[in-house]
Structure 1
Amino acid sequence: MMEKNLDAGNQHLPFELTLAYIEQIQAAIAIQDKAFILQEMEELFPADITSILYELNGEEASYLVSLLDTKLAAEIIVNLDPTDRKQFLKNFSSEEIAKYVDCLDSDDAVDMLNEQPVEIREEVIAFLEDREQARFIIDLMHYDEDCAGGLMQKELVKINVKQSVTECVEEIRRQAEDVESVYSVYVIDDEGTLLGRVSLKKIILAKRGSKIADIYTDDIVSVKTTATGEEVADVMQKYDLEAIPVVNIQGRLLGLITIDDVLDFITEQAHEDVQAMAGISEDVEEDDSIWKLVRSRLPWLLVGMTGSFMAAEIIGQFNDEVAKIPTLAAFIPLIGSTGGNVGIQSSALIVQSLADKSGIDTSLWSRLQKVLLVSLLNGLIAASFAFLGTIVLEHSSAISMVMALSIFSIVMLASLMGTITPLVLDRLKINPAVASGPFITTTNDLLGYGVYFLIVYMLL
């Protein structure tokens, strides 16, 4: 039996998944040892059990989940990666899925159902015992998943401004049954318009007979349902919020976005950006099929190879010069790596600034001025280093001058390309993160080799 993850203070220690432990669980599932499985799962957090499911086959995972409490099982399922969750739920009927959906927050329920075929989705909604949950789900399905409406959950605690504190406490008790965490109580009028919020501390400390109108505060930040996920994340970060209410265009309170949903969104976006920067065109994981992994990497790989063929053609145009001065060929890698590094550095800073919407949006000319000054200083220092380096390596002063001028020119051009390309892509509504990958590197290789041999041709 696995050593228990409990210390003397009954605090859970981080769970370490081992091959031996998985084999134990698989053996217990094979003989349907329910008592052992339940005892082991009792010691773990839902996220730990989710990690176990990834190591089991479909039938084993389904059997394990079927033994667990419905609410716990629902939390475990919602922790699964969307692609794996869609495959996993094929082992359950629509009626069984509905039992899990009934236990979820409305936003998580919608995410799960949107992964299913339309027929399954409609069957699950029809089987839901909680009809209010069904209405919430239907409402949220109208929104795009990456906007505020798609990120929000319908479960929250709200109170009419005309009610007393005593009535508010009773309303909190009634509504809180369906709300996992109460961040604030939101105050509305008879039309459902959001007026403000009141903290639990104020409610507890309020004098008997006090009215909500006397204790609520109207300095509340909200977002409209049409706000993008990036805008929601920026607002929550700027004002250090744990939750933010969502309103429609008339200002009526519709739902709530919590910090955990925003973190999930940010993590997913960062994951996509990193893959885009690396030249991976699809959202893939290491354990995806071989064909999907090949398909995701191949397009930019072919683009890079095409650029290399073009670079080889440029170099080929100067074969006579290289034949006369073979030393020139030794510096080709230096030219390529310098241009690529400078371009990626410049584009990374621009992509970062484009992602941060909290500051003042500076003009293109202001950005270019700063880039030119920075690249000018970097170019002069790098050129001096290249000049001294070639002298130390006992090359002629003519070669040293060629290298210094080439490095200076490449730093200037690569900085300019690395700055302009993300800005142009952003204006065209294309993810600027793709500019930081093979596109910038390939473009700067072409420019770098062209400039290098042009200077060689002119000076030597």
Structure 2
Amino acid sequence: MKKNDIVHLSIESLSSDGSGVGRAEGLVVFVPLSCAGDEIQAHILKVKKTYAYAKIHRILNPSPDRIEEDCAVYRQCGGCAFRHMRYEAELRQKQKMADDALARIGGLDLKSEGILSLSPMRYRNKAQYPIREEGGRLKAGFFAKHSHRVIDCEDCLLEPEVFGKVVQALQWFMKEKHISAYDESSHTGLVRHLFLRCSKDAAQLALCLVLNGEGLPFEREFAAFMSGNFPAIKSIMLNVNTQKTNVILGNEYRCIFGSEAIEDTLLGKRFRIGAAAFYQVNHDMCEKLYTKAAEYAALQPGETLLDLYCGAGTVGICLAGDDTHLIGVEIVPEAAENAQENAALNDLKNAEFICADAAAATTILKEKGLHADCVVIDPPRKGCDEQTIDNIAAFGAQRLVYISCNPATLARDLKIFESKGYKAVRACAADMFPRTAHCETVVLLRRKNIDDHLEFTWTDKDFGRQHR
């Protein structure tokens, strides 16, 4: 097999990034935009020793799961992976993705109880749009896959309709006032990104412009224009990022309209969310996920809950009762402050929040002799480092609840926790990001005891050797 060959493929399954998987001439072939059950002719793009990449040349016999795509820029935009597939088939794939990772990477005899899901439409409460000028035309949308080429998108079906209207209003204002867009190659131009966030049903909107400079021309006019056209806007922030970096947000914020945060409600609890705070992008699915996490945590009156990677404090505050001792850990200072405000907003008297990374904070808490009855972990995609896992295990909590957006790093960490005395006993997948290749999973781990054959060591001084 070589580049530009046309080969016949039957697509047998899907990979973790949503590509179809077939086999030809002894090689695994990955084909984006294909469905399990498709029979296709594939155009080979790249050949490695044991696998190849291809694109669809012709569909000979479509899978029963294939549907008409409902987005004009789906094939160019890098956001979605499954708009060509029935949603039921996507859910089956994501549950399989979680189960395969638990078995193959984690070596665990554990399958998920199912997959939590809701509507795949208009669910996102946050979006970040790169703003660029190409060929004399201002563009705002999303990056094409594996590139920094902006694909215009007037109305993304994952987001509230109002987001697209705000984007168009920003473009009009920039053209009218001759405000420049950022150019990555020359590191010139002013407006880098538009960051939007909303509460449930877009009742409140927060707008943040990321600038390659200290200020925005016509700031007052801009604030009046946007808030006048969109009464739901309660916060307009400017963020300064003058670094040559792919990181979207800088460290400096300034409010030019309204407040520095908007307010939302989760499971009956109130939350103020600033621009820098982590907050789940799918409100309704977040409530289902946190309800499952609360079921797994099974907190009893007076217990201590340690909430790591806590963001704006949402997980811990939603799980905690009035008499729970809640300790949250968050590395982003603005988010840690948000979490403290949110605890006060919900009248949680016995809550404290530490601004530090998880490894440093757990080291400090371990040295202070903290005992946690339950630990909830919601790390970034890279998962936990081993020092943090060691520290968590040292707390001696009877229950750990691990929320993950990456089945592979989750499974890797569960295997390490197993070696530290914790057994994963329940798992549930959750489709927090419909139409994308991402899958959320929540897992309950219980502390093993000696009767469960937990390994332990002791020293026999009489014989001068160690026993296991």
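What follows is calculated from the coordinates using simple rules that are stated; it is not laboratory data. All values derive from a computational prediction rather than experimental measurement. Cβ atoms are built from the backbone, for glycine too; each structure is taken alone.
Miscellaneous remarks
- Origin of the derived value 3.6 (distance in nm of label points 7 Å out along Cα→Cβ at positions 146 and 442; candidates 1, 2): 2
- Highest-scoring label, criterion being FRET efficiency 1/(1 + (r/R0)^6) of positions 226 and 354 (r between Cβ atoms, R0 = 41 Å, to 0.05), among 1, 2: 1
- Between structures 1, 2, the greatest calculated value of percent of Cα pairs over 30 Å apart is seen in 1.
- Test item: helix-only ellipticity at 222 nm (-39500 (n - 2.57) for each DSSP H run of 4 or more, over all residues; to 500) calculated as -7500, pick one of 1, 2: 2
- Origin of the value 0.15, where FRET efficiency 1/(1 + (r/R0)^6) of positions 50 and 178 (r between Cβ atoms, R0 = 41 Å, to 0.05) was derived from one of 1, 2: 2
- If mean count of other Cβ atoms within 10 Å over residues 82-89 is computed and equals 19.5, the structure in 1, 2: 2
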